[in-house]
Structures are given as structure tokens and as C-alpha cells.
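Have a look at these structures, which come just after this line.
Values quoted throughout were computed directly from the atomic coordinates according to the rules given, and no laboratory measurement underlies them. Since we're looking at a predicted model, the values are computed, not measured. Cβ atoms are built from the backbone, for glycine too; each structure is taken alone.
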Structure 1
Amino acid sequence: MDGDAGGMTVTKADNQARADAAYIAQLIQPHQVHRDVYTSQTVFDLEMQHLFTNVWVFVGHDSQTPKHGDYFTTQIGTQPVIQVRHSDGQIKVLHNRCPHKGTKIAIDRTGNTGTFFRCPYHAWSFETDGALKAVPLDRGYENTGFRTTANAGGIKPVGSVHTHRGFVFARLAETGISFDDFFQDSLSSLDNMVDRSPEGQLEIAGPPLRYMHKCNWKMLVENQTDTCHPMVAHQSSAGTAVRIWEELGNPEPKPAAMQIIAPFMSPYEFFEDMGIRTWPNGHGHTGVSHSIHSDYSAIPGYFEAMSAAYGEARAKDILDENRHNTIYFPNIMVKGPIQQLRNFIPLGPDKTLVESYIYRLVGAPDELLARTAMYNRMINAPTSIVGHDDLEMYERAQEGLLSDGLEWVNLQRLFPGTAEDFSTETVENGTTERQMRNQFDAWKTFMTTSMPDRKDGKR
């Protein structure tokens with residue numbers, strides 16, 4: 001305890017939290033951000049402590065754990081967690097840590113634990129909702145006070161879990177912003193992706209493609225709504241493919257691979273006209289009026305199946321919505337038209353694991369899944385054609401930010417000149433950097449949400 005100011009007890013932790021909040025506030029300006037947000041270990045540690053604790057973070061899909069005892073291991077920020085199907089049919093998300101000695105309960109990526117979890121170290125066992133089931137030689141804990149400890153409560157669940165149309169999200173903090181208040185109308189992108197199934201249901205289509213990036217996780221998130229880079233950064237890949245296709249005389253019908261890669265070379269005007277929509281709390285999407293997915297060839301029988309399920313008018317409305325990339329702050333991107341989700345998992349200030357999931361539209365022709373899988377391999381795989389253009393830029397930026405040439409990163413494209421209001425939905429020119437500014441506005445908010453900011457010291 002440091003002292004007493006007017007009857008208020010001030011602790012070292014409070015003083016440190018206030019210092020952290022002041023530091024964070026200095027890193028964000030309306031039109032630029034300090035390089036520390038990408039390079040600093042201190043900033044990264046604060047993100048894990050505050051940002052990834054206070055917001056709703058994607059965990060997985062319920063089709064990854066369809067039966068009682070099915071589990072899937074992943075992480076929220078740097079916190080290892082388990083998604084598991086409980087005996088009541090509900091999805092639970094638990095911290096992947098035994099309450100005894102801290103041993104990880106599950107180390108396999110996926111599996112079925114049966115009716116209970118068993119710690120591999122001392123054989124403590126737990127129900128699939130984390131509740132303590134049994135302790136070997138439990139008489140050794142009689143009259144010790146063990147039953148009153150938090151350890152006796154079993155595997156700790158995360159603060160809150162919410163499943164929306166099959167997608168599982170969790171908030172680590174016990175209290176905080178609600179799921180609906182955090183996402184608001186941005187959920188329309190997830191809804192559209194699921195509605196593209198004639199049965200209104202998605203299923204996971206195998207494990208994700210995974211590969212490491214030597215850069216800060218926020219670089220990947222920003223890039224998803226950066227529409228001024230495709231025709232430049234992807235000249236060597238998409239540009240080469242388009243050139244060869246033109247030399248061949250643009251033969252028709254255009255194969256799916258060319259339909260996928262050619263739009264990356266669309267001119268600036270294409271991306272300007274497509275528009276960007278921003279929502280509160282850092283969410284937003286490119287492709288308001290059209291996108292690089294708008295002109296894919298029709299799959300025989302698909303529209304008929306959709307019309308039978310929804311009626312022709314509603315089916316047309318669903319399929320005419322061709323949003324490009326939807327960012328769900330802080331760290332996932334969804335592509336509704338091709339049923340893809342990319343998860344940017346932060347491992348350090350300069351290290352990010354990228355997972356690219358694809359989903360099957362239940363009741364839709366298999367050709368749709370084949371096209372989605374092709375897109376994922378061509379664009380997002382460790383052996384992709386296009387993705388490595390971006391990776392090269394990320395890693396160059398991560399190295400370049402260590403230069404003392406400048407301390408600030410500019411986000412000023414189509415900036416109005418004064419601080420912006422991000423509390424309402426807005427649609428703007430498709431090349432604006434407003435969505436990046438929106439993300440950092442949310443970043444600043446949720447980085448300080450749990451820090452003391454009141455004169456009475458309450459949090």
C-alpha cells in the first residue's frame with residue numbers, strides 16, 4: 001500500500017494501472033498511431049491483460065464439437081482454452097488448466113474426452129462443464145480448508161460464452177460489455193454467410209490452414225480493409241496470372257481459379273466504388289455495393305435450392321449481398337460469399353499465427369465447397385500464390401518500424417480533418433482508412449476499460 005489520499009487507498013497496482021492508461025492514450029491520435037502499438041512488448045502484454053480480456057473473442061464453431069465430450073483446444077489472446085460439448089448439449093469454454101498444479105488438461109487439438117476430463121498429472125477428474133468430479137485419496141484434504149478454496153471449484157470457465165448461428169465467442173472477463181452491445185448490427189455479415197445455406201446451417205470443413213507470420217497481429221487485421229494495396233502488392237502473383245490469361249486470348253469459359261485471382265488486379269476505381277461500412281466497437285467491412293466475389297459463375301442447382309428454401313425474392317437478396325472482408329474486432333475476418341473465417345492469433349508483438357477456416361453450406365451443391373477450398377489454398381495457404389505477397393509486406397513493415405526515421409504510422413487517407421464519431425454506422429469511399437481508425441478507437445477503449453479511472457478508485 002502506497003498511501004492514503006483523502007480517504008482513498010491507493011495501491012501500487014492502481015498507480016501502475018493509471019500509468020499504463022496514460023501511456024496507451026498517448027499512442028493513439030485521430031489520424032495516426034505510434035509505432036509502439038506494433039513493436040512494444042509492453043503494449044503486447046497490456047493487450048493480453050486488458051483488450052483480449054474485455055472484448056468478445058472468437059473461439060470456434062459448434063460443429064467442431066457436435067457430441068457430448070467432444071472438445072477443441074485453442075486460445076483467446078495467449079490464454080489456452082477448451083471448447084467442449086457438455087452433457088446438457090451446451091457449449092462450454094474452459095481455461096485449459098488443472099486447478100491443482102496448473103497442468104494443461106487437454107493437449108490434443110481435438111478429441112472426445114468421454115463423460116469427464118482427467119488430469120494426466122494427479123488424476124483429478126472434472127465434469128465437462130469443469131466442475132470437480134473426484135480427487136484421488138480425497139481424505140488427505142479433510143480438515144484442511146480445501147473445500148472452501150477456488151481450486152475446489154474445478155476447471156475455471158471463462159467469464160461468459162455466447163453462440164451466434166453456430167459461431168462460439170467468449171469474454172474472459174466476468175463482467176463487461178454484452179455480446180449484443182459489442183457486435184450490434186455487424187452480426188449481419190455472419191447472418192448472411194449462414195443464410196447462404198438452404199438449411200440455414202454451416203458445418204466446419206476440416207481443420208484450418210495454419211501458418212506463422214513474423215509481424216504484429218494488428219497488421220493483418222488492418223490489411224483486410226486496405227483496398228489500396230491489391231493491385232500493387234499482388235502484381236507479381238495475380239498480375240502475372242492475368243497477363244498470361246490475356247496472352248492466351250482470354251479463353252472462355254473462365255476457370256474458377258481465374259475468377260478467384262483476377263479481381264485482385266481491379267483498378268482503384270473498382271475499390272473506391274465498392275464502399276466501406278464501419279460499425280461501433282471496431283467492426284466493419286469492405287464491399288458494400290460489390291466485391292471481388294461478385295462475378296463468380298453460378299453453380300447449377302444452387303439458386304433453385306435457395307429459392308425453394310426462402311422464396312425467390314429472399315434468395316436473391318441473400319446472394320446479392322457480396323461483402324468482401326468483414327472485420328470482427330479484435331482479430332477475425334469473415335468472407336460470407338465463400339464461407340471463410342480467418343483467425344489472427346497473437347503470440348508476441350512480432351509473431352502471429354493465422355488460421356484460415358472454411359465451412360460447408362448444409363444443403364448446397366458440393367461445387368460451392370470446392371470453390372471455397374480452392375480460394376483458401378490459392379490465397380491463404382502456407383503454399384498460397386497471393387498470401388505471400390501480403391506476408392512480405394507485413395514483415396518488411398515490422399522491420400521498418402524499428403527504424404528511427406519516424407515514430408508515427410499514418411492513417412490519414414480520407415480523414416475528415418477532425419476527430420471522427422465511431423458510435424454510429426457509416427458508409428464511405430471504399431479506399432478510406434476510416435475502418436483502421438475505427439479499430440484503433442476501439443483498441444484504446446477496451447485497453448483501458450478495466451483500469452481505474454474514477455476519483456473514488458472504483459473500477
Structure 2
Amino acid sequence: MFVPMRPVIAALLLAGLATGCPRKAEKPIASLGDEIISEHDFQRYLASAYLADEIAPMRSDPSRRQAALDEYLDSLAIAAKARKLGIDQEERFKKAVELLDLKILAHLLTERYRSRLVQATQVSPDEVKRFYQEHKGEYTVHPSFSAHHLLVYVQGNPAFPDKGLSDAQARAKASEAQHRLRAGVSWDTVARRYSDDVATNQRGGLIRDGQFGLFPPEVERAVRTQDLGKPGEVVKSAFGYHVLQVESRVLEETPEPFAKVESLLSERLNLARAAEARKLLIEPMAEEVGLRLTEAAKPDAVLLDASAVPANEVLAVVAGKKILESDFRWFLKDALIPQQRMTAYSRPGARKNMLDSFLDMLVLEAKARKQGMHKTPEFVRQRFVMRQGLLLEFLQERDKAGPFCQCQETPEARQASQKRYFASVRAEMHLRILDHSDPNSLPN
């Protein structure tokens with residue numbers, strides 16, 4: 001999905017435009033319909049959308065200022081069109097903004113405890129080694145092998161009775177293949193020409209991670225005994241004649257080497273400790289904000305069945321507010337893209353895990369609001385920027401533009417398409433750049 005560096009829609013600024021209040025006309029930079037956009041408006045936008053250390057370089061770098069100005073003017077045109085279409089009044093958009101606030105506040109509060117959470121999840125190398133020693137049986141290499149293999153069928157074989165050569169012909173063909181391999185001809189070439197095993201003959205006869213018990217006993221005996229890395233003797237089975245070159249084998253179930261699973265074990269321990277640390281963080285907050293679950297929240301219903309729990313069913317109460325099944329369904333739509341839903345929803349315990357995550361975020365949001373974080377400059381800035389990007393997304397979905405165009409494009413082509421889209425919206429909403437060198441472009 002291509003979007004500008006910081007996709008913004010100046011909805012808050014437009015609220016000022018819609019009031020009809022007197023506006024300063026000093027340093028007009030553009031017009032949007034009958035409204036004049038001034039340098040003062042642009043500076044207010046920068047203060048709302050950027051951090052101070054991001055704004056400073058724009059004063060000395062004209063190209064950065066121009067990029068931010070173009071972004072601002074695009075956002076004005078996008079916001080004007082979205083307001084004209086009533087997108088900001090749609091229930092779906094309002095619900096998306098609610099979830100946006102939820103995510104921002106939950107994130108901001110969690111950030112306050114980041115150092116504590118990070119410290120709680122640290123795992124030392126000694127702890128990882130100790131865990132490995134205690135759980136070796138869970139991390140084992142099962143008997144298996146990797147080998148190159150070719151097969152020449154004999155007539156009357158169990159797989160294809162009508163396919164194959166006479167015994168003498170099949171043996172001669174397999175022997176010829178073996179001689180060519182031993183002479184240095186590649187397995188890719190020999191398997192394609194000689195092997196009747198259609199499952200492997202187009203990939204050099206390669207069997208990767210073969211499991212014992214699935215092959216003829218004569219073949220498995222050869223796998224277990226012949227020298228590694230070179231073509232073995234021709235082997236006869238009920239199917240015909242085989243030639244094998246065993247590359248690797250594990251004949252007994254053995255523990256995975258520590259070096260191979262160290263990073264996996266470290267990650268597993270980190271995740272377990274992170275879950276425990278989060279639980280210790282959330283539980284006192286949940287009690288403080290009055291989280292109360294209803295019976296409807298306890299069954300692990302199938303997420304794929306949207307009718308399993310009625311939409312108006314109350315799942316919980318957080319800070320005195322009832323949380324409905326419909327609220328949870330909105331969260332699910334926002335948390336997972338369509339391509340992920342089928343897999344995620346079908347996992348055992350999926351509903352409980354997703355509902356727990358949703359309720360955790362609601363607790364964090366309630367606690368953050370209790371601490372007044374919804375009034376902080378950082379929340380206001382993040383909400384401003386992210387709400388604007390959300391409005392752009394809704395509008396592009398309506399116009400089937402940007403990521404919703406259903407077209408196959410390179411990143412460069414998508415960038416060009418996005419630029420054309422912004423230009424078309426500017427024209428549609430009558431946004432005009434004011435040229436101070438042209439008296440006819442300036443307001444009267």
C-alpha cells in the first residue's frame with residue numbers, strides 16, 4: 001500500500017474553515033473553493049502533525065518545506081471531499097476512530113512501563129541452557145534421510161502393473177544410469193532421462209527429509225547402510241530397480257543440538273515472560289477500572305460463526321461502560337486483514353485469545369483516560385495524524401484508488417498513480433495554489 005510519507009487529512013483545521021469565523025488573509029498560499037488558506041494555517045498544521053525537531057529543518061530546507069506543504073494541501077482537498085461525501089459521519093468510520101483512540105491510548109500507557117516490561121522479559125544464556133536440558137525431549141530430530149533416487153519400473157509392479165520394462169531391461173537401464181552417475185554426470189540430467197519416479201525425476205531425484213517406513217524395505221536398507229555422498233549399488237524391490245545416493249541420514253531419534261534451537265528457546269522463554277509480565281501489569285489496572293466479565297465472555301465460541309454470540313450480548317463492563325459482542329467484532333475486523341482471518345479464526349482458543357487482547361486494551365485505555373493521557377499533546381498529535389490517514393483510506397476505498405485499485409503496479413507506478421489521484425481531488429475540490437507574482441491569483 002503506497003501512501004505519502006505522512007498521510008494527513010486536516011479535519012481539525014477544516015472544522016475551523018467551516019465555522020465562518022474571520023480569518024487572517026496575510027500570506028495566502030492557496031484557496032479551497034471560497035476559503036483562503038494562509039501561512040498561519042500551514043504553521044498550525046505543522047505544529048499538530050509534526051514534532052518540533054521535525055519542523056526545524058523545514059525552515060532551512062525549501063525542499064522539505066515544499067514536501068510538507070504539498071502534503072498539507074493534499075490533505076485539505078482529501079478532507080473536503082470526504083466531508084462532502086459524509087464519510088466522517090458514517091458509522092463505520094466513527095467505529096474505526098474509536099478503535100484508533102483505543103490503540104493509541106493503550107500504546108501510550110504501555111510505553112510508560114516499557115523499561116519494566118523489557119527488564120522482566122530478559123532471559124540469560126544460562127537460563128536458556130537450563131531450559132534446554134530440562135526439555136530436551138520436546139526438541140528432537142526424528143529418524144529421516146535425504147537422498148537422490150531413481151527408479152526404473154518392472155512390468156507387473158504394484159504401483160503401475162502395466163507400466164515398466166522386463167526385469168533384464170529394467171536392470172540394464174538402472175545399471176547404465178548408475179555408470180553415468182559414477183562417471184560424473186549430474187543427477188539432474190540422469191534422473192530426467194532414466195527415472196520413472198515422476199514425483200522426483202524433475203528435481204534430480206531428490207528426496208528431502210524422507211521418513212522411514214514409507215519406502216520399500218530394500219531401499220530403506222540401502223539408505224541405512226550405503227556410503228554417503230556417492231551412487232550406491234543397484235537395488236531391486238517389488239517396484240523395479242533403484243539407484244540411490246544418500247546425502248544425510250539420522251537413524252535414531254536424537255535431541256536437536258543446542259546451537260540449532262537456542263534462538264527458538266530464547267524466544268519461547270521471552271514470550272512466556274512477556275505474557276506473565278503483562279498479566280502482572282494488567283490485573284491491578286483491571287481491578288482499578290472495574291473490569292467485570294459476563295457469562296457470555298467465557299465460552300470459547302467459534303469465531304468463524306458470526307451468529308454464535310448475539311451482537312447485542314454484553315461481554316464485559318469496563319469503567320462502567322458495557323462492552324458488546326458487536327464491539328468485539330469491530331475489533332476483530334480491525335485487528336486482522338481479510339487474508340489472515342480464516343486461519344486465525346479457526347485456531348483452537350482463538351476467540352478467548354482475541355477477546356483477552358481486546359479486554360486488555362480496553363483496560364489500558366480506561367486507565368490512560370483516568371490519568372488524563374487523552375489530553376496530552378502526544379495523544380492529540382498521534383490521533384490527528386492517524387485519524388487523517390484513516391479518512392484518506394476510507395475515501396480511497398470509495399474511489400477504488402490507492403491500495404484499493406485492484407491493479408498490478410510497481411512501487412514507482414503506484415506512487416505516480418497516487419500523485420495523479422491527489423491532483424484529481426485537488427481539481428475536483430477547486431484547490432488552487434496562489435502565485436504571489438500573479439496579481440490575478442491573489443484574493444481581493
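Given a value of -7500 for helix-only ellipticity at 222 nm (-39500 (n - 2.57) for each DSSP H run of 4 or more, over all residues; to 500), calculated from one of 1, 2, which structure does it belong to?
1
Out of 1, 2, choose the structure whose coordinates give FRET efficiency 1/(1 + (r/R0)^6) of positions 168 and 360 (r between Cβ atoms, R0 = 25 Å, to 0.05) equal to 0.90 when calculated.
The value was obtained from structure 1.
Matching task: 21 is the computed value of relative contact order in percent (Cα under 8 Å, 6 or more apart). Pick the structure from 1, 2.
Only structure 1 yields this read-out.
Given structures 1, 2, which gives the highest value for mean count of other Cβ atoms within 10 Å over residues 136-143?
On the way: 1: 9.1; 2: 12.6.
Structure 2 gives the largest value of mean count of other Cβ atoms within 10 Å over residues 136-143 among 1, 2.
Comparing mean count of other Cβ atoms within 10 Å over residues 104-111 across 1, 2, which is largest? Provide the component values of the computation, followed by the final result.
Working: 1: 14.9; 2: 18.9.
Answer by largest value of mean count of other Cβ atoms within 10 Å over residues 104-111: 2.
With mean count of other Cβ atoms within 10 Å over residues 288-295 derived from the coordinates and found to be 18.0, which of 1, 2 does the value describe?
Source structure for this number: 1.
Ranked by FRET efficiency 1/(1 + (r/R0)^6) of positions 224 and 336 (r between Cβ atoms, R0 = 30 Å, to 0.05), which of 1, 2 sits at the highest value?
Across 1, 2, FRET efficiency 1/(1 + (r/R0)^6) of positions 224 and 336 (r between Cβ atoms, R0 = 30 Å, to 0.05) peaks for 1.
When semi-axes √(5λ) of the Cα gyration tensor in Å is calculated, the result is 39, 30, 20; to which of the structures 1, 2 does this value belong?
Corresponding structure: 1.
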